Structure 1
Amino acid sequence: MAPEVTLEPLRNGVLALAVAVIALALFLLIDRGVVALSNFRRKRREPILSRLLFQTLQSSPVDASAFLRLGPFDRQLVRSILLGLALDLRGDTDDAIATLYRDLGFIKNDLSRQALVGALLRCHGTGRDRPCGRGGAGRSAA
């Protein structure tokens, strides 16, 4: 007589893999939808924000009050437009871009982010400054 083989564990494994594939497909579909929505919003808002930036940069005293009410997405878009303009323009317009960048608080955010990255690099031993944290006790400062 042949031994009986239970197929229950095999069936459970196949069902678990099928659920994992469906979950991955749903995740990819949602991710593509979010990216498409973000790109659509960027294409729609960029001309409006570029026009507002141009008007602000052409005014004699640079006034950042029009940009203070923007949401995080629009602030990120304004930051990227300003960084793109800073590469292309020089002179008085370059000074106006720097002033607006500072007035909107982007410099402070960039410097704090840079300080955080520097601190993390020092803590992990890739910088030349003093070691930090519990794991750095045996390392010598170069």
Structure 2
Amino acid sequence: MKKKYSLLRKICVAIIVGMHVLVLFFVLLIIRDNKLYDKYAPALRRDLGFSHNSPYFMCGDKKLEVMTLDSLDKKGIFYLAGLRDGNILVPRGKSTVPFYIRLEKARGSTIQINVVPGGDGPPLSERLRRTVEIAVPHSLE
């Protein structure tokens, strides 16, 4: 009986330690994402003439948080390429950081961005999808 109790105790300790490691891992990911966002987003928004928002829309029968383009500068690269306020970026991600990383990596070249019309409406997969090619300039700083 003592061996059984000892084994059970070791398993519980291993589970608790594993959970702590997992929580620490996710905290470090959040910290890393915040640093990357703070590093890249301000210059990219300025250089490309946009900001973003994360509203909730009804998409079919589901309420989804989406990333939309917002405050497009009419003389900015995004607007001149055909993007408009309220466009939803697809595919949807859990974070805005990968979008900004993609843009940063594309500096000095082109990138394709997929968007659908914003607002409440049918599921995102049923909305008219447009692919817009953006020439991302080298940093303007």
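Every number in this text was worked out from the coordinates using simple rules, so none of it is lab data. Model, not experiment: these values are computed from the prediction.
Quick check on the output: 11, 32, 25, 14, 8, 7, 3, 0 is P(r) over Cα pairs in 10 Å bins from 0, in percent, derived from one of 1, 2. Which one produced it? That value comes from structure 2. Determine which structure produced the value -14500 for helix-only ellipticity at 222 nm (-39500 (n - 2.57) for each DSSP H run of 4 or more, over all residues; to 500), calculated from the coordinates; the candidates are 1, 2. Comparing all candidates, it corresponds to 2.
Supply the structure label, taken from 1, 2, corresponding to Cα extents along the principal axes in Å, for residues 68-123 alone with the calculated value 40, 27, 16. Going label by label, the one that fits is 1. Set 1, 2, criterion relative contact order in percent (Cα under 8 Å, 6 or more apart): the highest-scoring structure is 2.
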